[in-house]
Structures are given as structure tokens and as C-alpha cells.
Structure P
Amino acid sequence: MHHVIIGAGPAGVVAAEHLRKLDANCRISLIGDEPEPPYSRMALPYLLIDKIDEAGTYLRKSDGHYDRIGVEVRNDLVVSVSTSDRQLMLGGGGKVDYDKLLIATGARPTKPPIAGTDLAGVHSCWTLADARQIAEHTKPGAKVILMGAGFIGCIILEALASRGVELTVIEMEDRMVPRMMNHSSAGLIKSWCERKGVSVLTSMRVAAIQQDTGAHPLSVQLEGGASHPADLVICATGVAPNTELLQGTGITIDQGVLVNEHLQTSDANVFAAGDVAQGKDFSTGEYSVQAIQPTAVEHGRVAATNMASGHDMVHAGCINMNVLDTMGLVSASFGAWEGVANGESAELNDPGNYRYLNLQFEDDVLVGANSLGLTQHVGVLRGLIQSRFHLGHWKDKLLNNPTQIMEAYMAAAQGIGKA
């Protein structure tokens, strides 16, 4: 049995390792299209702030790890897939046959339709190659524009600020991390960043990026006429699943590669996992793309289980979960954090101390949450949402005082207070 995995990110690596645990004799090939060992994109900001070297970004740190577990790692580009022949064509000219195939190709950064995004000095922060370029051009005092204050943008924000640059963040939405935080909590993140010396412009669009002959090589033109000089522009305006490889294969593609409860595509021999997969959402029961590392890891494990002969695992769905550290201020969102129809909510808002907590209920079940500056609640919030515990009269206590979340979790886990 030959298992082939396209994509050497977290989903692909976890799948390869799990396959080996389940089958000591199968052949496993892991194909990545970058000239690097498998690494984590989420580690790139730590590289930029010199907390780690390039080897520190690698998903597995020990030398010879993949050889020891019998996983062949190939650095090549897969240019086409033939599901009828169960065969891949490689950019280097070779072919690879497979019995089971896992698509773990992840996502790619997207750039808005703005003139000048192809100029020298405009970068994404998505690959090790990108990080090397950014490190070279972010010397202390350099003027840097960061386009996008979503989850990825805010991860990059801290790394850029720590390099001593003059940083301006431009976000077209009316708040930072709009797909993770509500107006109150996002407002606190913005205030925190500004207090740390970062300029944050929300509800603002970039009209164009132009070359400049002045002291700085670039000029970022805003809608409304204002302009900002820049030595470097970082584009963090979104990502899109890498599904192009499957065009013409007959495999169903919607927002991403559509999978069933086994992470199986419309082709029984092909599975998908991670940022490219449109999998089940735990909170809604709908199928969507969750481009976050915890989902990639869980997908990789479930897909590998179902690829291995004689194993069957149903994927109950991943919780939409984000945890973000923005210049020392930790924020998190879980599940249906925006609330549900006819639900109730509880809120703690302490802007003076940068503390925020919002709980969302459906009947007496916690279904979503936002938190900021309250790191001790992160695990408990996820546990309550994932367990779907009925809180009984503890719901009323939380509506009155949401900080009692730990006590409510302990009571619910023991079946206390359900009546």
C-alpha cells in the first residue's frame, strides 16, 4: 500500500506519522513544493524576532526523523493528478503512483486588486523565503506598512514592531481581527497596539502602491487622498485554498476541497485535510474551510486513520478556535462567538485593565466565547463548548458573573446543578 501526501505542513506531517503508527509496512511519501524541510508557517514571526533560527521553524527538530519512521520526503511540485490512473505528475519530470492520496496543499496568500502589489518591496509573510526578505529590509527606523489586521496580520504585527520599525497597520474593516473579535474586544486590541507605538488605521482602504523617488522607495496611497511613505509593504489581506491541482479530476470543489465525515473527497481513494479542506464545523454542523493549525492537525490524524486499511473514524467537526498574542495581549475566540438566534450572552468589559469576556449561550449550553487578557480561561472555554455540557442554574450565575466559568465547568463536569 502506497500512501502519498501532497503538502508538507502540519496536516501532512501529522498524517504521515499517524499512518506509520497504524501500519508498519506501508510505503509513505510526503511531497512538499518548497526547498525546505517541513516547517510551520506559524513559527515565522518567532524567526523574525530572533527567538528561533530557521531550524526552529521545522515541524520536527531531530535530525533524520522522517528517515527513522520510514517516510520519504520529496521536495518537488505536483503539477497534475490523474485519479483514473492514481498517478501524480511532478514538476521535476517524474511520476508517482498512489493507492491512497491525501491533499494537504494548504492555502496561499491573496493580494487585493490594487495597483502596485507586484512592486519590489511588497511582500507576503507566508514562506521562509518571505521571512528572509522581510528580515533583510526591516532595520530599526524603517517605515513599514502592514496591509491587513486579521489573524495573520496581527501575528506578523508583533514581529515587525519588535524589530524597531515605524509600523502603520491599515485595515479596511471597521475593527481589527473582525472574524475573531467583536467591536468591544477588537477596540481594546487597537488601543493596546497604539499604546505600544503602532499606528492602526481601521475602515481605511489602500488605493494604490507606487514607486517613490524620495527618501523611501514606496508610497502607499489611501482612498481619500492621504499617502504614507514606506520602505517595505507587507500584504496580509487573506488566504485562499490551493485547490487548482484538482481541477479537471472530477473531485468536488466548493470553498475548498469538499470532504465527508471521514475526510474523504468525492473520489474514494482521495482524502483532504487542513487549510485546503472544506470540513465539518463542530458548532454549526455545516462544512467550511477553517484555516487554523489545530484543525489541520486534527484533520491529518482523522484522514490518516481512514486511509489506513481496516480503520474507520467519524469526524465530529472542529471547533472554530483562534488564540492570538498581540504584543503581549492574549485574545481568543471559540465556536459560535457571534451568538446564535434567540441565544443569551454575558459580558465582562474592563477596558482599563484590558480584560474582556463574552459568553454566548443556546439554552443552557455554552456555544461560543470571546476573551481578552484572561488566559486562565482559554482551556475551560474550549472544554465547555466542546463537551456541550448543560449548565443548569450555573448559566444564570454566569449571566451575572461570567468570570465564574471555571466553577461552572467543574460543576457541569460532575453533573452538579443541572436541575
Structure Q
Amino acid sequence: MIFIYNLIFVLLTVLFLPFILLGLIINKKWRMDLLERFCIYKNKIQFKNKNVIWFHAASVGEVQALIPVIKELKNIINGYDFVVTTTSINGKKKIKNDLSDTVLFFSLVPLDLFLFTNYFINKINPQMVVFIETELWPNLIFNIYNKKIPLLLINGRISDKSYPFYKIFSFLFGKLLDKFLLITVQSEKMAKRFMIVGKLNNQKIIVLPNTKFSLDEDLRSKYEITEKKNKKIIIAGSIREGEEELIIKSFNIIKEQSILIIAPRYLKRVKEIIKIALEYNLKYELWTNLNGCNKILEYELVILNTIGELTNFYSIGDIAIVGGGFLNYGGHNPIEPASFGLPVITGKNMYNFEDTMNKLVSGGGTVKLNNMDHNELQKILHKLIENDDIRISMGQKNKNVIENYKSSADTTALIIKEILIDKKIHKE
């Protein structure tokens, strides 16, 4: 199986090499840190005589889920250093911003070919490897397993959309999942999916809530509006292409009662949002042109044109709209606005956060729209703006859900610690 995978990987690389080279020439983002994929690093780190735990996360969301686990591990175990890899440039930026003072080393994950994965594993010589969600790279997994290094998968999930794919190729994914010593999954539903796809017994699977519920208190620095405001602030976060007009059109009807702060998922959409704002004659401004949060009160629409500040803006909001689910993008993380006690509105296509959404919706603080209808969205917004009791009650319900599950990162860290202790005892 691994031979066939490597053969296909090499053939596809050769086939698409001209396009890859072209992309590297014209796309600066592609060129950033490319050498790390081939285990060539700017900073030389000595791993000799280090006890390393290696964590791997796909991108920003998965890194966010790792942060509370790593912070708790640092509190409860001594003598270990942490290495974190990620698949994306933005994931690496997230590690740099939030974990650079906690981890020994971080980088992009090596290209999934034997030569590079083997070199990287030998270089850092980890005592344990922890993957998050569904990061299933065959060469990485087989190399780690063959070196008898304990391998864990945490926050395991298989979405409704991807489940048929995993079932069809269960002959491949089953062999990969079997290499994990332990898998923690986000719900009983996920446990059943992993058992079916991986042909696993339930002794290898533990059901634990998403570690994203364990929002790191240190990362929740709050912004403040010190002046008295007579309008409610709506925070529309991680809004995707095609969703901007739905939200702005819905807001336009209630703009006398509210202020909209819209944070696009990708900054390249800022120009398009400005264009839509002009079509609706909204008084708007870019966040970078304002001198502090109080200036927000002077505008109808503020466009958040920076990266990494959305969490802070949730802290000054009254209502949250979370994007990515009104169209078929899979949704974005609703935990941060919920943790600040905001009622949350999303679209129906939140399959990337299926278990989280089920908890928040059933808790009574989150509304999931079934249709991309501006009238429906406007009615919900108007109801929340007009009824303080309903808005505050829904926000508190969301906060209660987060509180109920926030110990998941601590529990995950304890599991990792126990496995490390067992390994040490076994060696002795």
C-alpha cells in the first residue's frame, strides 16, 4: 500500500511540476518557507538529549485546539520539550504568535515522502507524536509506527460530507488508523464512524469534547468601548465570498439600531465588501484607519482588515454571526463568540464543526439558518436587538455550554502524561 501511495505521489508531483514552479514564481505565499517542506531550516536547533513531544496540526483552527493542551502539559510534566508542525503558512503564523515562548521548535510539516519524513523523525527523536483531527499522512504515520513511537490522534472527527469518502477508501484509512495507540473523538457519533472506517474496537477510542472548548484565557485580551453606546454591535466573523451581501443586506434594514463589524475570512475580499457597502450607502471605515474602539460608534459598518484580532472584537460585541456556513464552505469556529456570552447565528453548512454546533444549538444559545435568506437573518437580528432579555439569555446559554466542556484540554493532557509515564516504566 505504501509503495503504491509513494508511486502515485511522485507521479503526480512530476505531472504537476510545471504548474508548481509557475505558482512559486508568481505566488509569494507559495514561496514562503518552502524549504521547510524539504527539512531545510533557517534556525538550527539542537535536539540531542531532549525529550520531545511532537504535535502536528493542519492549520489555524487545529493549532488553536492544541494551545490549551500544550499549555496544560507544560504545567503538569517536567523534562519535556514541544515541537509543533503545521501544514499551512497561516498555521505557522498562529504558532509563532501564540506558542513561540512555549515550544522548542516549530515549522511546516515535511513533504510526505519517506526521505523527508524519516529525516525529520530521526532529527527530533520524539518520545510521542500527537496528531489532531484527521491529519492522516501515510509516510509520516508508517515511519512513526515502525520506530515504535507512541502515536495519538486527538479531537478526531469525520464530517458528514467526508464520511462516504473515508468509507470507500477504508482499506487505506483503516490501516493508518490502526497505527494509532489511542484516538480521542468528539462524540459517540464520531466514535462509530472511526470504528467503521478503521475497523477499530472501542478500547482504542475515547470520547472527549473538542479541546477548542478550552479557550486559553491568556489569549482572550479584551477590547473596550468606554463611551456610552445606544446601538448594539453585531460581529460578523470569518465571512466567506458570497456571504457578504447576505449579511450587509440584512443589516441595512436595522442599521439605525446597530453597528456591523465584518471580518472577512480572507483579506482579499475587503475591496468587494467596500463595493457592497457603497451600493447600500453605508457609512463605513476600515479598522486600520480608526484610532481605538470608541471610533467604531461613528460608523455604520467597520471592516476588520487585519489578521488575528477577531477574538478581541467578539469581546465588544452583542451578537455574533459566524460565516462559512451560509454557503457550502463547512463553517468556521463558533466557540470564541459563544465563550464571550454572545448569541450566535450561522448557516446550515457547518459540517466542519458538527458536534460543536449540535451542542450549542441544543443548548439554546445558537441559531442555525436553514436557508440563505436575508429576511430570515434580518428577523433574527431584529429580535435579538429589540429584546435584551432574550439576547442576554441566549448568550449565557452559549457560555454555559463552553463552561461545561472546557476541561477537555486538561483531560487530554492527562492522558498524554499517563502514556508517557507508562512508556517510561516499560523502558525501565
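So the values come out like this:
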read-out: Among P, Q, structure where mean count of other Cβ atoms within 10 Å over residues 79-86 as derived comes to 14.9; value: P
read-out: Structure from which 20.4 was derived, mean count of other Cβ atoms within 10 Å over residues 103-110, options P, Q; value: Q
read-out: Which of P, Q yields 10.8 [mean count of other Cβ atoms within 10 Å over residues 223-230, calculated]; value: Q
read-out: Which of P, Q leads on mean count of other Cβ atoms within 10 Å over residues 279-286, largest value; value: P
read-out: Which of P, Q yields -13500 [helix-only ellipticity at 222 nm (-39500 (n - 2.57) for each DSSP H run of 4 or more, over all residues; to 500), calculated]; value: Q
read-out: Entry that produces 1.7 once distance in nm of label points 7 Å out along Cα→Cβ at positions 87 and 111 is calculated, selected from P, Q; value: Q
read-out: Per distance in nm of label points 7 Å out along Cα→Cβ at positions 39 and 391, the highest-valued of structures P, Q; value: Q
read-out: Structure from which 4.2 was derived, distance in nm of label points 7 Å out along Cα→Cβ at positions 199 and 359, options P, Q; value: P
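Just so you know, all these numbers are worked out from the coordinates, no wet-lab data involved. Quick caveat: nothing in here was measured; it's all calculated off a predicted structure. Cβ atoms are built from the backbone, for glycine too; each structure is taken alone.
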